[in-house]
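Alright, structures below, take your time with them.
Read-outs: derived from the displayed coordinates by stated rules, not from any lab. All of these numbers come straight from a predicted model, not from anything done at the bench. Cβ atoms are built from the backbone, for glycine too; each structure is taken alone.
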Structure P
Amino acid sequence: MAGSTLGHLFRVTTFGESHGPAIGAVVDGCPPGLELSLEDIQPDLDRRRPGTSRHVTQRKELDQVEILSGVYQGQTTGAPIALLIRNMDQRSQDYQDIVDTFRPGHADYTYQQKYGIRDPRGGGRSSARLTAPVVAAAAIAKKWLREKYQTTFCGYMYQLGELSIPFEDISHIPNNPFFAANQSKIAELENYMDALRKAGDSCGAGLTIKATNVPVGLGDPLFDKLDADIAHAMMGINAVKGVEIGAGFRSIVQRGSEHGDEITPEGFLSNHSGGMLGGISTGQDIVVSLAIKPTSSILLPKKSIDVHGQPVIVKTTGRHDPCVGIRATPIAEAMLALVMMDHALRQRAYGIDVRSITPVIPGKKA
């Protein structure tokens with residue numbers, strides 16, 4: 001099966017299935033000499049893991065990561081780093097009724113058509129369970145970027161279904177199950193999710209992801225633009241149906257006099273570009289927004305067909321997130337970090353250290 005590897009110089013290949021014995025990733029291209037331990041990786045996995053609130057799937061996975069290779073005496077050696085996460089709470093019997101049918105909105109139909117065989121247990125390879133090793137791999141990239149360039153990543157939910165979530169303060173993000181930069185609306189969001197779960201339905205979400213302290217000069221035009229690679233990676237996340245860079249679709253109603261970010265000796269006056277011009281980072285914050293579709297696994301019956309093309313009614317049982325967007329923030333942060341790590345190494349491969357470049361405009365406002 002192709003399509004399991006992301007990156008050129010910093011390459012991440014994932015393996016495993018939702019209900020297999022384990023999932024994991026092989027990270028190749030990590031520079032040697034980076035101090036790395038389980039404590040550098042586990043916190044991001046804990047942010048993503050299931051069962052952390054009543055609003056997400058109640059599958060109880062501890063997601064304890066193991067480092068199998070590529071680290072010696074606490075430092076990366078430059079060899080491939082193998083990461084393993086064992087599946088501990090599979091309930092494959094929940095999927096026995098859909099072995100011969102296709103769940104609407106899922107990859108069941110397309111996997112069967114493409115490969116002639118599929119793993120129906122939790123979606124197998126197409127499950128969002130496979131985002132866990134991605135998050136683990138990205139923790140390595142985050143640490144390297146933080147130590148090399150002081151780059152940090154932050155994400156938050158700005159919309160849950162029909163409910164918009166006003167941005168109040170970044171400090172609120174770790175204090176609620178929605179990764180919302182908000183405190184005043186959390187009770188309303190919880191009531192909304194309780195009602196949705198009771199109805200057996202699901203909803204979508206909107207997320208914003210930012211990278212700060214970004215080096216100038218990352219990205220390769222024309223077809224390897226930084227924003228193009230970011231969009232490619234973000235669309236690789238389960239349930240993502242839209243990606244915006246900077247102003248995104250708001251650009252449609254903006255005029256050039258508004259959209260073009262003015263530059264002063266002190267820096268940019270706005271960031272409608274999302275931190276990239278011509279596919280190359282400007283040094284401003286990189287800003288990416290995502291649209292997450294409603295969870296396809298719902299209790300409400302829906303029309304479908306079976307493997308023989310006959311009409312059936314499908315109702316998905318088991319443990320599912322009524323909004324997959326709730327746990328998607330750490331995943332989107334991870335994807336952004338992986339892309340930026342790859343581009344940082346590609347820049348170094350040119351023999352150019354991006355920090356040695358003196359930008360024409362040194363400021364990083366907005």
Structure Q
Amino acid sequence: MADFDFDAVVVGAGAVGLATGYALTRRGLAVAVLEKEAAIGQGVSSRNSEVAHGGLYYPTGSLKARLCVQGRRALYAFCDAHHVDYDRCGKLVVATSPEEVGRLGPILEQARTNDVEGMEELTAAQALAMEPQLHCYGALLSPQSGVFDSHGYMLALEGEIQAGGGAVVTSTPFEGATPLEGGGFSVRAGGAEAATLTCRYLVTAPGLFAQDAAASIEGFPAAEIPKAFYGKGIYFRLAGKAPFSRLIYPPPIHGALGTHYRRDLGGQAVFGPNLFWVDALDYSVDPAARADFTAYIRKFWPAVPEEALTPDYAGIRPKLHGPDDPQPDFRIDDASMHGLAGLVALFGIESPGLTSSLALGEEVAARLGL
């Protein structure tokens with residue numbers, strides 16, 4: 001591949017773009033990861049819950065089910081090898097009303113179908129013995145769930161790419177690409193010093209801008225670009241002592257896992273995200289949402305002091321469905337879908353994309369025949 005500037009170019013230096021760059025680097029390729037922001041991981045990857053998901057809920061045979069479990073196993077091993085901080089604290093999925101108890105059995109069955117290790121069904125008394133401040137009518141325990149330092153993780157991925165002779169280039173927006181005769185791509189990268197570079201393989205993983213990136217590639221069929229939707233969620237932080245040591249999740253809501261609790265690696269309690277639909281990238285947090293958050297949290301923590309909840313941050317997820325549509329799978333579009341050899345375009349990489357990132361990188365490499 002001496003005729004190309006790089007063996008592969010990856011668009012987007014979030015968790016998935018960096019994990020893809022890492023997977024390609026491990027196969028001996030010279031990789032350039034392009035990022036329009038001034039630092040890595042500034043988009044979806046830094047505005048989430050930093051949860052390592054067990055893989056409980058996703059439909060049998062889906063990419064999300066397979067890649068979440070594979071990715072989570074690989075993630076803990078990667079964090080161990082690279083001294084990235086994490087807490088495999090476990091998660092309780094709690095029934096907050098008698099009506100919700102019946103939802104736990106199907107979740108447990110799906111989790112076991114998905115090969116999630118160590119799942120247990122708990123009585124209310126067993127759950128309260130673990131978390132005395134909890135209110136519930138029954139629960140599931142997922143011991144493999146946890147929280148981790150997502151930025152430390154991304155820095156370790158960046159280091160691996162650079163150690164393998166690759167480059168992670170920030171402040172360099174992807175402007176478009178043109179397929180070359182005989183294979184490969186000419187890639188236009190902007191920024192202060194606009195440049196053109198060539199590569200054999202091209203991967204687009206820019207999160208919220210996946211549709212824009214695909215539309216800027218010459219020959220990418222417009223009909224194959226899915227419509228983008230933005231799902232926003234906000235978080236509130238608790239002043240004072242964290243009430244639980246494990247993750248606490250009510251059963252999922254339509255289109256998301258719902259407002260949950262985590263104790264972050266600094267020991268603070270964080271609640272969120274909720275889910276509402278927006279048309280623009282607005283990361284403001286409305287303090288007036290505190291009353292609704294408090295009411296929701298009271299279902300599993302009746303003692304929550306409303307005045308101790310403070311607005312924290314917001315995240316926006318790249319969704320491929322609207323409010324009333326079923327939630328689709330990840331989209332990993334290779335040449336069999338769009339007809340451009342050597343290109344993989346990722347769409348709708350929302351939760352559990354962070355947990356799945358290492359497995360997503362491996363899947364992309366496989367789709368490229370590597």
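Quick notes
- Each of P, Q could give Rg and Dmax of the Cα atoms in Å, for residues 61-220 alone, but the derived value 20.1, 53 comes from P.
- At a computed 16.1 (mean projected area of the Cα convex hull in nm², for residues 109-300 alone), which of P, Q: Q
- Comparison of P, Q - label where distance in nm of label points 7 Å out along Cα→Cβ at positions 213 and 261 is highest: Q
- Between structures P, Q, the greatest calculated value of volume of the Cα convex hull per residue in Å³ is seen in P.
- Computed 3.6 for distance in nm of label points 7 Å out along Cα→Cβ at positions 133 and 277 - originating structure among P, Q: Q
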